[in-house]
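**Q** Alright, structures below, take your time with them.
Values in this text are rule-based calculations from the coordinates and carry no lab data. What you are looking at is a predicted structure, and each value in this text was computed from that prediction instead of being measured. Cβ atoms are built from the backbone, for glycine too; each structure is taken alone.
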Structure 1
Amino acid sequence: MNGTLNGKVALVTGASSGIGEAIALALAEQGAKVVAGARRTERLAALAGRACGEVVPVALDVTGRRSAEAAVAAAVERFGGLDVLVNNAGLMLAGPIEGADVTEWTRMIDTNLLGSLHMIHAALPRLLERRGAVVQISSTSGRIASAASGVYSATKFGITAFAEALRQEVTERGVRVVVVEPGFVTTELTDHITDPAMREAARQIASAIRPLRPDDVAAAVLYALTQPVHVAVNEILVRPTDQSR
């Protein structure tokens, strides 16, 4: 344990797998006390058992405002405050706009966009108290929209826009706001896709390139969080070398 983040308290959403799991483990390894939130609590328990450091599981559904508030309250009750919020929870239900199942649009908006807003609203008073940081895990789809990912891209563009407005409101009060935009990452995200053609397209992309690993994204988050307090790394775009867009 290097201890770069000793004494810091971090809450990571969507921590039961993939990028969120890697970020929780990386923060704990650097000495942070981590509250790992997700719906799949059995996976969180396993994560806590593997961590090199202190990781506390908490049941969290970011689509519910009360659940978001409860997760923040749990972090404060356990550790006395909150220094870092990592908004990672999300899902990608790719597919064309024509003939879409609009309930999938609602699920993405509720989880990816509104979920991160609920978490920030609940956590911000605590982050202001300790001049902390918000990390928003976005995507290259928050920079470049493409066919068959319209609503997913809309949620990621929204995350970036909200983050910039938040940054302007809180930066002079010592809170840093970071947007991390990964390209293609090997995670369970594409498993959420219900459209068979889109799921196969994602599989083909993954097999044609050397995708990022969740640890690569976690490293970007650590880079931003471990800068001197007068340095704000507001945006990190990280793609696989093989990914052209």
Structure 2
Amino acid sequence: MVRGVDRVVEVATPQGPGRLHVREAADPSAVLALGHGAGGGVDAPDLVALADRLPDEGVTVLRHEQPWRVAGRKVAVRPPLLDEAWLAALRDVGAALGPGLPLVLGGRSAGARVACRTASALGAAGVVCLAFPLHPPGRPERSRLEELLLPDVPRLVLQGGRDTFGPATEVREALAGAGGDAVGAGGVRVVELPGADHGGRVPRAAVPTAADLRGLLVREVGAFVADLATGRGIPA
């Protein structure tokens, strides 16, 4: 594979064809599968940054493009259908791309929710949540915390300080309120992206810049996956 170029694989799902954008590591130690949000695609800056940089650290990165997006529709399908397409696309991907390697699931926004809901079914070693939508903007009573609590494997949450779907401080408070038993043996680590909104944007002339925050995100995700690949932090 040419460095920095995706191998695009069309996959059949009950919702129609989806796509896997695969960036392979030369000597992989783990596979990281990422899903996109309901308002964007696999070209989101944080997903692209992970695909660009983690293969050099031994992580094969694939970004799953949902069938509704491949079909050119502008509105995402219902959560059960998102899960169905994701499961169909990823069911055998670990064995195909990295036999015996840990499979780490993740995504941004709605993609993070899908990863949490399907982690057990796919035997994930861990889950990466980029901008987890804790609740709809202005509706904290409609919490989605139970989805973040579902996996019993380590979870890493990268959350903006200005995220209207729940900033990092609110995610931490919700987890603290749930208690250790509810959070699960794997635990959840929340890393704040200072000044970032739900899309990872920061105000003009902000410090740290959006590029700085993407660098932080890549370092945190890279370290998280490396720990999983070496067995650190995985519950017995």
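**Q** Quick check on the output: -13500 is helix-only ellipticity at 222 nm (-39500 (n - 2.57) for each DSSP H run of 4 or more, over all residues; to 500), derived from one of 1, 2. Which one produced it?
**A** 1
**Q** For which of 1, 2 does mean count of other Cβ atoms within 10 Å over residues 108-115, calculated from the coordinates, equal 21.8? Mind dumping the intermediate values first?
**A** Numbers: 1: 21.8; 2: 26.9.
Considering all the candidates, the number was obtained from 1.
**Q** Could you figure out which one of 1, 2 the value 13.7, 44 for Rg and Dmax of the Cα atoms in Å, for residues 68-155 alone was computed from?
**A** For Rg and Dmax of the Cα atoms in Å, for residues 68-155 alone, the value 13.7, 44 is produced by structure 2.
**Q** One of 1, 2 was used to compute mean count of other Cβ atoms within 10 Å over residues 44-51, and the answer was 21.2. Which one was it? Please list the in-between numbers first.
**A** Values: 1: 16.6; 2: 21.2.
So the calculation was done on 2.
**Q** Assuming 3.0 is distance in nm of label points 7 Å out along Cα→Cβ at positions 52 and 140 as calculated from a single structure, say which of 1, 2 it is.
**A** Only structure 1 yields this read-out.
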